[in-house]
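The structures considered in this document are given below.
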Structure P
Amino acid sequence: MDKNDILEYKKKISKLNETQKKIREIELRELAKGEKQGPLTGYPSIDKVWLKHYSYSECNTTFLKMNMKQLLFSKNINNLDNIAINYYGNKISYKELFNNIENAKKSFKELGVKAGDVVSIAAPFIPETIYSIYAINALGGVVNLVDPRVPSEKFLNYFKGSNTKFLVAFNACIKKIKEIEKESNIEKTILISSSNSLPNPLKIIATIKEKTKNNVKLNKDKYLSWNNFLKLGKNKSYVMDNEYEENKPAIIVYTSGTSGEPKGAISSNESFNNIAISQDISLRLKTKLGDKFLLIMPPFIAYGIAIGMHGQLCRGQELIMVPSFNIDNEKQMLGDLVKKYKPQTIMGVPAFMSDLTLHPKMQNMDLSFLKTVIVGGDSMIPSAEERVNEFLKSRNSEARICKGWGLTEVNSAFSYTKDIETNEIGSVGIPLVGNDIMVVKPNSSDNIDFDNLEELTYDQTGELFINSKSVILDYLNNEEESKNVFFTSKDTNEKWIRTKDLGRVTKDGLIYIDGRMKRIIIRPDGHNISPFAIESIINKNEKVKACAVVGKSYNENEHGSYAVAYIELKKEFLEQQKEILMELKKEVEKKLPPRDIASEYKVIDEIPLTNIGKVDYKSLEQIDKKRILK
């Protein structure tokens, strides 16, 4: 098929109603499975060969129209006695969860929160965070999720940019909030504490520590403790949920900022509910109602709130909530948590899972209780994936690394390794139900003509564009960036997202990520170098724990950069670093053309990670800014 044929074909498809589109997808599934004879076009976005990995009923999935709180309730109406949250031994049932959400809803109503109001939440995952999110959602408010660790200037930007009217904040943030109090225009701040829902005597100990730490005088007209906040709604009559409206803002979550300033991503109820429903399809065979889920990712990233909180609660899982978990203590804590709680599912970034295999308590641990290990947020080195899988198998677990791929713009996950067939080493699985993917010839320009992009066929590497049921509504106050990321086809009226990731789709519908366009290094001579190509060679070496390649300027006054490979060796090989660097240099030179190799190879104590566990390329770029000698 030529370009015009593809376009005409897509136009015909776009004119189908929802029922006709579902019938067509069933037919495509039958074609891909070989159950029906007929030609395929060779283009993933048209053939959708990944549908063969879904059952007939899964292809007919209905995406419900309701708010997040209503979906949560509808999914657990017959599950009220099961545990929803396990907070340091305080086990909160689904019935108690709903009661606590309703109590918070009444108090937010009395506070003055109404449909469309923005309420910022700056806190880790504690029970009160979850009560607040769903209560505000039920009232039609918009939840603006902010990292409580950011400096006060950032707080002010996030609050003013979102037009925050009310704030729910972790009490450790008091001093920072006070610094910007007069400029923020926030009417009321509700202070929540990690001790509120702790069981005794832990609550007593934690309360004493907090009083010592946060001894700040507060204006009682502007600040409320959680307990005093709840008194506002006590003895008030039942408050009805706000009438559901389609495609209205519900949640604002910020991008990681690894490739620039974080952007506020505005999501609708549909964005979160659709990903929860799609996720259930991918996980339902691996876990059952009431299984334990170790929630260690924070609520202020899409990965944490969409996959960790909403997706798991809508599946009736028991959330083991650990607000003290962070990038600085994960090497010690993760193994301890797994041993203590014996969860059926754990979720994190690749670095967490690699570190888990080295934890002393895991070395002789029977992990037969562990069913699913979800990895996302960053790409996982194939050798590390194999190593973790072997580790799990040797300790009696049936779990294998289940990868996902996505971005904040689709509320974290676009694809997932649904089963054994879709979980090949290095692959990030298949599109979630209702999602579509297109591979096009890479174009470095921000100004592209979407309807005239050159689409590529199977196994060809190009830039990935995606169409998703969980797409966000828009960026917050950033129209210019929206124009560079979201594209609506003039011909089919479909909304597509430019990922700026390089990848390919196989004839079985599996997706492989081959790098990031923004990480492409442009040499002074204009030649493009792929960091991913260098990293993939170095990471295969058994002596290497991790490698990251970044561009460094040849001269402060010259354009262009050269590739520098930063390498973290395994501890047992540190004394051989000179010989190993020579070995790695030869391996790269053997497999890549001269212009595609790294100019320098440096051993580093540890590859730096961001607060959420992704490789911190910005920090690497700041290391050793001296001129690279040629």
Structure Q
Amino acid sequence: MTIETLVPINEMDGRRLYYTFIAGARKVIEHQVELNKINVFPVNDGDTGTNLASTIRAVVDSIHPHRSYKITADRIAETTLINARGNSGIIFAQFIYGMSTETGNFKTITIRQFAESIKNSVRYIYEAVANPVEGTMLTVIKDWANYIYENRNRITDFNQLFVSSLDVLNKSLIATKSKLAVLKKANVVDAGARGFVFFVEGIIDFITNRNLKDLIQVRAETAVFEKIEESIPVKVDFRFCTEALIKNSSIDNKSLLTILERYGNSIVVAGSDRMRRLHLHTNNPAGLFNELRNTGTLAFQKADDMIRQSQVVNNRKWKIALVTDSTCDLAQDIIDNYQINMLPININFGENHYLDKVTIQPEQFYALLKENKDYPKSSQVNEKSFTNLYSHLASHYDSVIAIHLSEKLSGTFNSSQKAALAISKEFNKPIAVINSKNLSGALGLVVLRTAQAIEAGYSHDQIVNMAQNWSDHVRIFISVKSIKYLVRGGRVSAVRGLIARILNINPIVSIDESGKPIVFDKTFNQKANMEKVMGYITKINQKNTIWNYTVLHANNPDAAQWYSEKMESLTNKKPASVVNISPILGANAGIGAAAVSLLFD
């Protein structure tokens, strides 16, 4: 079918807008791997395709068309804004937000009305970026919007308008290579700009093919692309690609930008006071969100590790990727050395949302735990987060192994497993998800030993079998200093807690073979508690060889030092790690808790 044989479309309603958007989304999703491979600006972290696909996949998954153009445009805008990921994803979402904001309350719109809304939305994306750079997605969107606006009176058919705009888009895209030195050096066009061109190409494919059935059954089919020969590593100055959704902001855009500029660069602020989406690259997301927590409700946060992403693309050490969650307590230098990918558990203090160990560090967590009346709630890493990570890893590794906290304690394992099944099928690569039946330092030891097996060159299947066996031979013993946190968290009833406080009882908490928390023993003070733990470890050390151990504490370095000295004397080994315990565990064990975890040969 050619453009000449198509029935002209003079007005667009909500349903046509929806299917037009889905057509563009499908094209981006299909080419996300290609976009990842040409991603060199602003950071060569190889995730532009994944981020754009995730941003627009949310529309495919969650909204339905309305007959009204305005209602559908608003639904698409809000969904992309809430789910936007990465620099390009937020710019794209802001463009859609601008388009919907600049559209009157119309059930259908004409080309002139559409052109005016597109033209006016360009201002939104330039205002959203703290330091706009030409030769990027910004330029290509602007050039396309100008073409649409300049031809609003000459062209009266939406079909012809979109099809004829492709030449301008391609010229603008090719020009990005000459406008940015980093693109010219890598001999690639800007990845975000290419993503937008794919989006419009998808719309044109729909116009010419008219296959509505295919759109309804959109699938994220990915192709295998040959690796670009000149993948140029770029020094990553700021580690975390950080994003947040702030609702009911109490400060204006200018004040927010002033704060963000103190913490990093690549700043984009989209949306309005009611719902503002921000993006920046920073080394201190925890400090940033500690400052922002009183400026509105922190409804969502994301912080991708760009150093790890860059290593995945340019400098991966092995062919098997290793994934865990933030309840895994290991020293940061171990995590970095073995290039372990860690997804943070979600923590909520009241309405404010944080990411465990990323946008809130243990020290800040325990300070909030003291001052905040709202007891913190944790929630699992959602399936979408795993889908995004596994898509990125499967683009660059032969296989993936993920090891998580006990499924009896969180739905994180199940979320990971569902995402793994989908992405494994999509990329035709093995992704194994293992239930450690434990958490904290015990999980950390299983992850560490698995990392060393990957380093030693064992096969994917061999490592999976060994990791499952190690998960059956790991233990943790947590010495609780005060029972009040177990009461606040609902782990112990108020009556029992009162009795325990009166009697000065301090429990020793452990995890049973199925992965459930248990009270292993109890004493009348923490010192006796810790002595009892060491007595038990000494007995089992006579029958079992301890491969390694970790020492953990909740703002109690003295207790950690005591445990470290006793364990080193017993095993003639220094601990694999001594770390401030995961806030997820610390919330229940409480400030002052200390723990030892062991993995037996």
Structure R
Amino acid sequence: MNIFKKKEKTVTASTARPTGGPETDKETKAIMDQYDKGVSSLRDIIAPSAFKVKTKSIEIDGKFATTIFVTTYPRYLDTNWFASIVNFDIEFDVAMFIYPQDSATILKELRKRITQVSTSISMQAEQGKVRDPQLETAYQDIEELRDRLVQGTERFYQYGLYITVYGNTEEELDEILSQIEVLLEGRLIYAKPALFQMEQGFTSTLPLGHDALAVNVNMNTSPLSTSFPFVSSDLTSNSGVLYGINLHNSSLILFDRFSLENANMVIFAKSGAGKSCTVKLEILRSMMFGVEVIVIDPEQEYRYLAEAVGGAYLKIAIASDHRINPFDLPDLGEDENPESVLRENITRLLGLISLMVDGLSAEEQSIVDNALWETYALKDITRGARWTKPEVPTLQDFYNITKDMDGGKNVAVRLQRFVEGTFAGVFNRATNIDLDQQLIVFNIRDMEEELRPIAMYVVLGFIWNRIRSQLKKRILVVDEAWIMMRNEESAKFLFSMAKRARKYYLGVTTITQDISDFLGSKYGKPIVTNSSIQLLLRQSPAAIDALSEVFYLTDHEKFRLLESDVGEGIFFAGLKHVAIKVVASYAEDQVITSDPQQILAIEAAKREMAGK
């Protein structure tokens, strides 16, 4: 007893405040109460400025909300039946309250219930009435539930499901509410609005854990498990290539881009986010299915991949021996109109000349158009003539014709540096490459900065002629596409290819890290909308708002893109999108790596092996 008193004394001495009598305590309490009134609490910070409760809704700072609760469920519930509500593109809150019940108590109630049902069935049989399927089904369900409760494979719960939806007006709120009720009733699930209890309903769906409505339904483990709300999209199919792992459910993202309305793809990522490795992986895996791949490589990132698979690696530069004649024509198909093909080629060349001379006036466009027709006529290629491997003109021929035309001298002067000046020999010679490999890489890294858009334009024109000549499953990869988007003519040509690629069994992959330049072009967003697949990897804070506007990203998705690791992001395919992590095997990693340190180690290992 003495020990207890000592402890009590000690605690009192350490915790109590010194007081000066009852009057002093009252004064201190009054001061503390007054002080507390001036301190902002968490509730003060998050509380709305206005809150109006109505019969069918509540108004919060000018926004309207209403709460519904589910009252009736069907006999069977499908797995993920709640996914249609979770994925519904509206603003809403959901609360689920699950109360476990004592199995022994439930078994007693079920025993009474089974006795009542059994008696009803017996009485109907004695009276000679037709059997009642509802009573027989209830009898079977109760007996099955009793067996499972006794075996411990099921438990019994009371389950409350409340949904609060939001709208900017009461009319919009009613419309959204009707759509949700239709989705639920399509699964024979019926809900009611919390009339005259809107405040309790709203409170119940706040993250406070307070069930102010207390509207619950009896449910056992199996149907309750189907209500699990955290569902994720799935992009696993029976065909296609492996793009990565679904971060939501760890499933494989296997997808065939050619199964969509078009096979185009855009990739947005900051430097070092893993976009090149991702594309190389897709190239490597697509080639296993016989797909031909053509790459425009501005930074010599695809060299090791081309060497590893025995592809063609072509360097397009002033000092290179590889040449492409922009005046080349595609092989004519049996059902193709020569005039239409020639018109299309001249339209493309008109854009190229405009790019070379830094723009053409309306008068100069007419002069250049006329000069292009005459240039082809010089080699007997006219509107009505069919050709088979013709001798085509060069930029030199076009220059000679233009400088002698009325009004063409100014154009010829601006074009002179590509024919007789510093850049002579790059674009004015006959094509000397013949490609028959499954992977073809055009490297333009060593091309002068101002010539890069022109080089990419010429290469794309050469590729387009190849694609038109032979129908085959192909992927065209345009890396650092923002270079082309800086000029209207080159951006227009790239968009034209993306728009028409489906007809020629082609998928265009557009990659960029300079998102502002790409989306700033009037052809940037159309290229995105004409791509059935979009891949967003790690982004910089400066670019995330522009992407959010185009892809309608949620705050969570924006945070994921800002904080994701290398090779992680969001994969959009058709109407679905999932969080993705790109994963390569060890052998694939040795081929696709862009890490300079790893590349040097691989080269050193090769030299060591060669020395042995």
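Derivation of every value follows stated rules applied to the coordinates shown; laboratory data play no part. Everything numeric here is computed off the predicted structure, so don't read it as measured data. Cβ atoms are built from the backbone, for glycine too; each structure is taken alone.
General remarks:
- For helix-only ellipticity at 222 nm (-39500 (n - 2.57) for each DSSP H run of 4 or more, over all residues; to 500) computed as -9500, the structure of P, Q, R it came from: P
- Which of P, Q, R yields 18, 52, 28, 2 [P(r) over Cα pairs in 20 Å bins from 0, in percent, calculated]: P
- Between structures P, Q, R, the greatest calculated value of distance in nm of label points 7 Å out along Cα→Cβ at positions 121 and 369 is seen in R.
- Origin of the derived value 117 (volume of the Cα convex hull per residue in Å³, for residues 265-440 alone; candidates P, Q, R): P
- When distance in nm of label points 7 Å out along Cα→Cβ at positions 193 and 345 is worked out for each of P, Q, R, structure R gives the greatest result.
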